[in-house]
Every structure is written in structure tokens, then in C-alpha cells.
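FYI, it's all coordinate maths here, none of it is from the lab. Bear in mind that the values here come from a model prediction, so they are computed numbers and not experimental data. Cβ atoms are built from the backbone, for glycine too; each structure is taken alone.
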Structure I
Amino acid sequence: MQDKHIHQYNGYAVQPSAHRLPDGCFSSNLLLERTNSAQAETSYRFYSLDYFATEEQALEHSTRWARHWVDTRG
């Protein structure tokens with residue numbers, strides 16, 4: 001994963017990633033780190049959110065999924 005995919009969203013560092021599978025598809029993955037908490041930093045990891053034909057599609061899905069997760073659970 002490259003740093004260019006890391007961005008901030010509503011108090012979280014959003015780090016989408018994609019993992020190439022043996023069949024050539026890409027698994028969309030995600031690391032969320034809460035950055036504005038007075039408590040210790042909290043991290044959430046999500047693996048294989050869905051599968052896509054391209055890395056770009058997998059990264060876009062992880063980013064959309066992160067925003068939905070933060071907006072509904074933040």
C-alpha cells in the first residue's frame with residue numbers, strides 16, 4: 001500500500017488497501033485509525049470487504065465503505 005491512499009475523514013485516518021488474489025482478483029481491505037480521541041488511539045481493520053477485477057475498484061470500494069462505517073458508527 002502506498003501513502004497516497006491515506007486520507008482523513010471525520011476524525012479517522014482512512015487507509016484503504018487491495019490484495020491481489022491467486023485468481024487475479026483484488027480483495028478490498030481497510031485500516032481505520034481514530035485520530036481525534038482523547039483516549040488512546042483506536043484502530044479497526046477490515047479484510048476482504050468484497051472482491052474486484054481491478055486494484056482501483058477495490059481501493060474505491062474500501063474508501064466508500066470507510067465513509068459509510070464512520071458516518072453510521074463514528
Structure II
Amino acid sequence: MWKEENNQLKKVFEFSDFIEAFGFMTKVAFLAEKHQHHPNWSNVYNKVEICLCTHDAGNVVTEKDKKLASEIDQL
């Protein structure tokens with residue numbers, strides 16, 4: 001579940017290993033590029049943390065973030 005805090009949507013995804021986590025990040029990268037909306041994220045071994053906010057709207061959560069979060073959940 002995505003949590004809204006500090007003007008960002010945040011979620012941690014956990015996978016079986018690094019390769020699976022990296023594969024997920026690759027899919028998210030293509031999706032983000034398609035939407036021209038790029039996340040702040042980090043990866044440590046099998047965990048990927050994604051933070052979404054709209055920088056050109058003043059670093060707040062917008063419908064653009066909610067739409068990308070929903071599409072990420074569908075991967």
C-alpha cells in the first residue's frame with residue numbers, strides 16, 4: 001500500500017532476490033519514461049523503495065503521481 005507522507009507517495013517493494021528487484025526497477029524505468037515522470041528510488045538487495053512527487057507542481061503529490069503509482073502496482 002502506498003503511503004502519503006512528507007508530500008510524497010512512498011512504497012517499499014520486496015522481492016526474492018536482487019535480480020528480481022532489478023528486473024522490477026527496469027520495468028518501472030520504462031513506465032516512468034513513457035509518462036515522463038521519474039521516481040526517486042533506492043534499492044538494497046531485494047528491496048526497492050519508491051517515492052513519487054511532482055517536482056514541477058512544487059514537490060507535492062498530484063494525480064500524475066497517483067496514476068503512476070497505480071500503474072506500478074500493476075507490474
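Assign the value 21, 51, 23, 5, 0, calculated as P(r) over Cα pairs in 10 Å bins from 0, in percent, to the correct structure from I, II.
Values: I: 21, 51, 23, 5, 0; II: 20, 55, 23, 2.
For P(r) over Cα pairs in 10 Å bins from 0, in percent, the value 21, 51, 23, 5, 0 is produced by structure I.
Could you figure out which one of I, II the value -12500 for helix-only ellipticity at 222 nm (-39500 (n - 2.57) for each DSSP H run of 4 or more, over all residues; to 500) was computed from? Write out the running numbers ahead of the final one.
Numbers: I: -9000; II: -12500.
Structure of origin is II.
When relative contact order in percent (Cα under 8 Å, 6 or more apart) is calculated for each of the structures I, II, which structure yields the highest value? Don't skip to the end; give the middle numbers.
Numbers: I: 29; II: 35.
Max of relative contact order in percent (Cα under 8 Å, 6 or more apart): II.
If distance in nm of label points 7 Å out along Cα→Cβ at positions 31 and 47 comes out at 1.4 when worked out from the coordinates, which of I, II was used? Don't skip to the end; give the middle numbers.
Details: I: 1.4; II: 2.0.
It was calculated from structure I.
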